[in-house]
1. Quick one: FRET efficiency 1/(1 + (r/R0)^6) of positions 162 and 234 (r between Cβ atoms, R0 = 25 Å, to 0.05) came out at 0.35 when computed from one of 1, 2, so which one is it?
2. If you work out distance in nm of label points 7 Å out along Cα→Cβ at positions 34 and 66 for 1, 2, which one comes out largest?
3. Can you say which of 1, 2 returns 3.3 when distance in nm of label points 7 Å out along Cα→Cβ at positions 42 and 130 is computed?
4. Which of the displayed structures (1, 2) returns the greatest value of distance in nm of label points 7 Å out along Cα→Cβ at positions 10 and 26 on calculation?
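What follows is calculated from the coordinates using simple rules that are stated; it is not laboratory data. Values in this document were obtained by computation on a predicted structure and should not be read as measured data. Cβ atoms are built from the backbone, for glycine too; each structure is taken alone.
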Structure 1
């Protein structure tokens, strides 16, 4: 069965068993995906405030209790230690390693943050006949560190990271309209057009992910990206931060239209 047709539980089981280690773009297309950030409890409050002050790159969906790896709102029964295809471990700002699970690292002091992901709105773009180049070419979405800084909180400070999708120029306004419906999945673009305005020198050299082809009638369109905390980790140098590997997300049990309900629950409504 193709990954787009698997249920979230079925795909998470494949990931947990080591049978899926690829990016999750296009997987379980009706269900929201989420970025992961894990920090020690002593840093959790600062990172929570960082997310609240930077909602475009860090739209907060769920925060776990310290030591509890189960995302009870987004995917009851899932395990943040095993159910993403690949993880990154940062220590004092340096990428120490990429690993298939974090069972040996997890302890009772760690807090998990799940952030909205732009893979969530890609199904809606496709439904609106807006092509998704990295899915067409079977690669990871290209991501770039920009010259724009996030709003700092304590030790958490650093640059905005964006994902880029080349959109046929006559479909850009449609792409903006579609993605604006998903503020918990980064929402509308943060920039359209000239990458130099974001401090990006060369679209063929992404900082994360893979380059994609850009055709003569395309306009590059940029969305805030949940890899931003990884760029922040490299500058802020927290003693430990664990994240998803770029493009390797948690597949949740929540359908896209449920994200507004999750937002209300997080606000205590």
Structure 2
């Protein structure tokens, strides 16, 4: 993994199928994004879901139907510039793919939503641990018992990412990540996983489990994978998303999206 690589260079490696691993820690300081592609007829309802649930689904960009070049990354192509995609047909998972150029169509609207990978650079600069990067794993993601606000046919429980740290480090993490409101902002929960419906930290719903050391607590942030559960909560004919942890890396700089 090369944290110094530029987002454009990283996207080219991904397009050439030379980068096929999760993007956590890559092109540090650049904003990463969740991807959702869905039919135009339901795009408004999905937009409404995101507006009603800005913590897990902060909107970075929305493209016109059939368009694949986002404003936040000129020259990029959303059909092949992510390392891995998930494809759903009639609400059911069908397969994963490294390229969706052959199935994307002109009726599809693409959404790019903020990702917590974007504030990892600021956390590491402050000396905070990012355990999944330390252990060369995908981030741990869990489905919680907290419901999101529904919109049209879309509903979902909140999904969270987890990063273990000491209580003192957790306080610092709150201070750092609160500014990153378009990439999930401050944690939504710290401490007991059972309080948000998580039964076993060793069995994440997505991603990998990581080591929690003595004296550390789990710290949970809202996660954009929530959008995947929402968009597949109704049987749409075709939906394309990123695979959890395999994000779109934009040209935006994370500090440009902070609030003072």
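1. Working: 1: 0.95; 2: 0.35.
Value 0.35 for FRET efficiency 1/(1 + (r/R0)^6) of positions 162 and 234 (r between Cβ atoms, R0 = 25 Å, to 0.05) corresponds to 2 out of 1, 2.
2. 2
3. Working: 1: 4.3; 2: 3.3.
Source structure: 2.
4. Between 1, 2, the highest calculated value is found for 1.
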